[in-house]
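Taken together, the values in this text are just the output of simple stated rules run on the coordinates, not laboratory data. What you are looking at is a predicted structure, and each value in this text was computed from that prediction instead of being measured. Cβ atoms are built from the backbone, for glycine too; each structure is taken alone.
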Structure I
Amino acid sequence: MKKHIFTIFTICNMLLIFYFSSQNAEQSTQTSAWFLQFLPFSMHIVRKLAHFTIYAMLGFNTFYMYKNYGVKHYVLYALVTCILYACSDEWHQSFVSGRSPQITDICIDTCGALSLILLNMGLIRWKSSQKRFEN
């Protein structure tokens with residue numbers, strides 16, 4: 001059951017990224033401006049923080065999706081999936097009015113995904129070491 005839940009979360013996460021990438025420059029600016037009400041940062045920082053956060057969520061979802069499907073190298077598969085999706089997302093933006101692909105965004109996306117993938121990997125190892133310690 002968990003594998004289906006994380007598959008749905010992964011697909012929804014990817015659809016949300018696709019939706020945000022489909023916004024033209026004006027719509028994207030309005031979306032970022034809405035977040036500025038709550039975050040005391042510049043527009044540039046809000047945009048980069050959004051990239052990091054949404055790909056961190058994607059990293060989390062793909063990590064557990066592949067893990068629950070029993071994929072042997074699920075950490076690697078999760079990371080590669082996120083990197084390829086970040087690349088395809090930037091390519092997609094090249095077709096949207098007023099938007100352009102940025103290599104730096106791919107790097108930020110990858111760092112976001114990698115952060116939660118590594119965090120989850122560490123938590124799993126820590127939990128297993130705690131179980132061994134208890135026994």
Structure II
Amino acid sequence: MFASVPAFSGFSADRIEECLDFYRDVLGLDAVAEMGGFRITFANGGQVFVYPKDDHVAATFTVLNFPVDDVDTAVTELNARGVVTKIYDDVRMPMDERGIVRGWGPTIAWFRDPAGNVLSVIQANRTT
């Protein structure tokens with residue numbers, strides 16, 4: 001029924017302008033304001049709509065993953081742009097001082113957008 005429909009995902013934010021600037025200017029994504037929120041279009045054609053919600057509560061889970069060739073390089077670039085990647089203090093996770101987790105599946109590091117939504121950079125190649 002929906003196999004040929006170009007579906008897309010969405011999540012909320014309470015600081016739309018700040019988030020639009022973050023996704024567009026800090027992360028370098030194709031993000032365009034529309035309908036009170038903004039649409040992010042990815043190189044593979046996928047899309048996400050970030051919509052305004054006054055009583056927004058950031059999700060406690062990852063809402064968007066960015067597969068990268070090298071998590072260490074991505075974290076270095078994020079940190080250079082002022083993005084904090086060590087957002088968890090969980091002794092159960094083998095996390096280094098920059099917030100990179102290795103050995104629990106693919107290498108991954110999490111960070112937040114200005115609305116508190118959790119994002120990640122995750123190793124695209126699962127063999128490292």
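For distance in nm of label points 7 Å out along Cα→Cβ at positions 52 and 76, the calculated result is 4.0, so let me know which of I, II that is. Could the numbers behind the result be given before it?
Details: I: 2.9; II: 4.0.
Of the structures listed, the value fits II.
Computing mean count of other Cβ atoms within 10 Å over residues 12-19 across structures I, II gives 17.9 for structure II. On relative contact order in percent (Cα under 8 Å, 6 or more apart), which of the structures labelled I, II is highest? When relative contact order in percent (Cα under 8 Å, 6 or more apart) is computed for each of I, II, structure I gives the biggest number. Source structure of the calculated read-out (helix-only ellipticity at 222 nm (-39500 (n - 2.57) for each DSSP H run of 4 or more, over all residues; to 500), -3500) within I, II: II. Here the criterion is Rg/Rh (Cα atoms, Kirkwood Rh), and among I, II the highest value is seen for I. Quick check: 17.2 is what I get for mean count of other Cβ atoms within 10 Å over residues 20-27, calculated from one of I, II. Which structure matches? Computed on structure II. Tell me which of I, II gives 13.3, 38 when you compute Rg and Dmax of the Cα atoms in Å, for residues 4-43 alone. This figure was derived from I.
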